[in-house]
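The next part holds the structures, each set out as structure tokens.
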Structure 1
Amino acid sequence: MSEHQNPPLLTRPLAALGRTALSVTGELGASAIFLAKACWRVFFPRPQAGKILAQVYFIGVKSFFVIALIGLFTGMVLGLQGYYTLVKFGSEGLLGAAVALSIIRELGPVLTAIMITGRAGSSMAAEIGIMRISEQIDALTTMDIDPVRYLVSPRLAAAIISFPLLTAIFDVIGILGGYVSGVLILGVNPGVYFQRIDASVDMTDVAGGFYKSLAFAVAVALICCYQGFFTHMRRQGFGAKGVSLATTSAVVASCVSVLVADYVMTTFLM
């Protein structure tokens, strides 16, 4: 019995690896079940249009200003950097294509997802986590109200609606930011700037960016809601400390998942 409780020194790394693998597998399985339940309860037993619209306002409308601001300055920085890079090769006329493709394919969906994670995702994790430790979720269960349907499904649906729309806004404002830097400040011909965008960008690029934004929406909403919903099961702390740890974990895991998913999807979409 003592040998099972205290494995030999040589096998301890393998035992630790096995425990980690089992823990990760269990978390992935629980997350998949949690996501399936949340998706199913968006529409059944009946749609939740009111709650979804409220979450669209919180996730989407209230994130508009920060997305527009980040998009503008991202485009302006790309315009400056792209111009001084392309002018070395006498290709400053390609600035519009470089800015548009960089934003539409990569920076638009990725930065939009990361900014929404910081503004709305952290709030979702903290709000649901506080409801968990204050036993409000247990009260919903006692009243025969499905907490997943009531708390998670509207947020998931709202994220799926809001992320592509905010990504489109980021793309447009980012391209205009590149116009400000490249055309108004550095003197690139405006006709050439927009002609290169029209010639280089096609619907495949736009659709790829929207596919990424949909995947990021599911990942961010799932991770943030999951971390908040199961705050009480954290080993590192309970109560207010557990909520703070869950919120931090939700933001970090969401940002990492966005970058990993971006790499994977880019590999298949290129």
Structure 2
Amino acid sequence: MGLQKKPFVVTPSEQGQELIAFLAGKLDVSRRRAKELLDRRNVFINDRRVWMARHTLKAGDSVAAFLDDTPTESRPIPSPLRILFTDGRYLVADKPPGLLSNGPDSVESRLREQTAKPAIRAVHRLDRDTSGCLLFAETDDLFARMVEQFRAERIGKIYHALVAGTIATDTVIEKPLDNLKAVTRLHVLDSNRLASHVQVKIETGRTHQIRKHLSMIRHPVLGDREYGTSGPQNEAYQGISRHMLHAARLEYPDPETGIPVRVESPLPGDIRAVMKRMELT
């Protein structure tokens, strides 16, 4: 996904250097650029993600920095967003990673332009780097009705995640988040010593719930730069450009008729590529 690994080994004469200075020197970049790499969690020391600028290096430390080497002029022009479902009232878009759900230059703003419907609003949110099913309402009234469905927990959401380490059996995680009840159910689709492919169902909708819960049981989502430092570490996990979490299915009863609506999004190419690398199905 356009990330190039730059590996280095700290020499005895470089021992004691702060990480930010080491990166700036080795990569021939400014300290500001080096700090950006650290803030993006794109630097590893001895196969563990490190983002502290003043971290002191030791002789023999293995340092790896991952840089986006795609030239700006070569980056593709954004394609139209894929519409998975629409009935003239509600719309489900296939959210790509790297976009916010709403706000400036978001899935919401692009859909308004793409569909020429300026009232479209995102009913819920997915993290910037989470891909998959994202539900929108076409009017404020429809938005309010669907938000009520979410509050009543009538919306079903199924995710797929690639996580570090072996999860041998289906698991239920019941750990409060922000002093609120949070329940996450894991169904194992494939697993080996390196990583696992799990289907995830959440019964509650807490902020970052899946990523936090998986980190709590020491099986963080691969590529998670915020919660990914718990659990096993492996060089194979490095260089993954975003967290491997995908909103694969959305189910809800039509607010007017009660008829069930089910929308699915196929696994995107970057997740399938990591599955192949991890020998997962």
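Side notes on the structure shown:
- Mean projected area of the Cα convex hull in nm², for residues 172-227 alone from the coordinates reads 3.9; which among 1, 2: 2
- If P(r) over Cα pairs in 10 Å bins from 0, in percent is computed and equals 6, 25, 30, 24, 11, 3, 1, 0, the structure in 1, 2: 2
- Among candidates 1, 2, the computation of FRET efficiency 1/(1 + (r/R0)^6) of positions 44 and 212 (r between Cβ atoms, R0 = 30 Å, to 0.05) that gave 0.60 used structure 1.
- Distance in nm of label points 7 Å out along Cα→Cβ at positions 68 and 108 - highest-scoring structure of 1, 2: 2
- Among 1, 2, which structure scores highest (criterion: mean count of other Cβ atoms within 10 Å over residues 12-19): 2
- With helix-only ellipticity at 222 nm (-39500 (n - 2.57) for each DSSP H run of 4 or more, over all residues; to 500) derived as -5500, matching label from 1, 2: 2
- When Cα extents along the principal axes in Å, for residues 92-163 alone is computed for each of 1, 2, the one that comes out at 65, 18, 10 is 1.
- A value of 31 for relative contact order in percent (Cα under 8 Å, 6 or more apart), calculated from one of 1, 2, originates in structure 1.
We did not get these values from a lab; they are worked out from the coordinates using the rules stated. Bear in mind the structure is a predicted one, so any value in this text is a computation, not a measurement. Cβ atoms are built from the backbone, for glycine too; each structure is taken alone.
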